[in-house]
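Each structure below is given as C-alpha cells.
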Structure 1
Amino acid sequence: MPSAESVAPLLLGHWLIRNLPSGPCGGPIVEVEAYLAGHDPASHAFGGETNRNRVMFGPPGRAYVYLIYGFHFCVNVVCRRAGCAEAVLIRALEAERGLVTMRFNRPVETNFALTNGPGKLCAALAIDRKLDGVDLCDVCSPLFIARNPKVARFRVQRGPVVASARIGLTKAADLPLRFYLSGSPFLSRRVRVTAEPSSG
C-alpha cells in the first residue's frame, strides 16, 4: 500500500461525500496533510496504539475521526497496510453539494467559510466520532470518497498542486507534508511554498 505522503496529493480534486437523511453533501478536496508511521512525532500513532488512534493502524481506506481542543472534529483517510499507522488529514474542501444542509449545520456568512478548515468541514458535514472507522471506499457508507472523473481538469483549474510545511505543529513542523491546490478559494491558510510535487 502507498504511503500517506503519496496518497495525500492524489486525493486532491476527488470528492468527500457525507450521506445524510437530508441528502448527500460535500465537495472536492483541495487541501490535505500527511502523517507518517514510525519517524513522524506529529502523528497520533507516534507513541503507539491507543483507544483513540486504533483506526489509524488499519485496515486502509477507513476514516479516522478525532476530537481536538475538546470541541472540533477532524477526519483523516487511513493509508498503508494494517499495523502500519499512516493517515491523511483532510484540511479543506470546496462546498458544492448540499449547501442548504451544510449552512444549517454551520451557519456562516459565506460558502467559503463553510469548509475552509478541518474542524469547519467536519461541522458542516456533521462528522463526529460516530464515523470513526467507517469505510470511505463504500458509496453506501455515511461518509465516503468519490472519484471525480474530471479530476485532471479540476486540478488544472485550481492548480498548481503545491506542498508546504504542515500547519499548527510544534513537532516535525518543517516537513513539506501539506498539499493543496493553490488556486482554490477554500484553502484554510496560504503559506510559503517549499516544494512542488509531481502531478501524479
Structure 2
Amino acid sequence: MKVAIYGGSFNPPHVGHVLAVAYALSVGEFDRVLVVPVYDHALDKSLLSFAHRLRLTELAMGWLPRVEVSRLEERLPSPSYTLNTLEYLKSEHPGWHFRLMIGADVLGEVGHWHAFEEVTRIAPLFVLGRGGFEAEAAKYGAPVGPTLPDISSTEIRRLLARRDGSARAALARILPSAVLACIEAESLYR
C-alpha cells in the first residue's frame, strides 16, 4: 500500500490543506493519505489544544475518501518528531510504502528537524508547491506538484482575532465551512 503522510500543525486546517490532500489522491500515487496533526510541536510553536485541532482537521478532511485523520502523535513521546511517527508507522505497517507530504514553504525549516535525512530515507518527500518557494524544493531534488493557493494559518488566526464582517467574509473563502462553523460555535482563536 502506498501511503502519503501529511503532518502539520493544522492551526487551523484550511482550504489549502484540503486541496493538498485532494491533489495527492487525484494524481494516483497514493492508496491512502494519513493526516497527522502534531501533538507537541518540536519547534515550540504556540498551538490551539490538540483535541480542538484534531476535531477541526476531521471536519476539514474526514469526508474525503481514502483519508484518515490520525491521533497517533498523542501516544508517542514528546516532543513530536516526524521520525518517531514514521518509525512507529513502519513497525506497525511493514508492507506500507511511505511518502512524506510537505509544502515547499516548510523546506526552509528542515534544518531544524530531528534526523531529517533518516525521515526522508523512510518516507521520500512528496513536495507540494507554494508560491515563492520553488528554489527551496530544487535543493532537495524533489519534484514539486502544482502551486497551491497562498493561504496562511497565521493570517487566518489574525482574521479570526478581528471578528468583524470583512474578516468573516475573507475567512469564508479560505476555511472549510464546517471548520469555520466549529470555530465560531466554540469561540476558538479569541
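Read-outs throughout are calculated quantities, based only on the coordinates presented, and are distinct from any laboratory measurement. None of these values were measured; they are calculated from a predicted model. Cβ atoms are built from the backbone, for glycine too; each structure is taken alone.
Of note:
- Top of 1, 2 by distance in nm of label points 7 Å out along Cα→Cβ at positions 47 and 71, largest first: 1
- Computed -11500 for helix-only ellipticity at 222 nm (-39500 (n - 2.57) for each DSSP H run of 4 or more, over all residues; to 500) - originating structure among 1, 2: 2
- Which entry (1, 2) yields the derived value 1.00 for Cα Rg over 2.2 N^0.38 Å: 2
- Taking Cα Rg over 2.2 N^0.38 Å, for residues 39-102 alone as the criterion, the top structure among 1, 2 is 1, with the largest value.
- Structures 1, 2, by FRET efficiency 1/(1 + (r/R0)^6) of positions 87 and 175 (r between Cβ atoms, R0 = 25 Å, to 0.05): label with the highest value: 1
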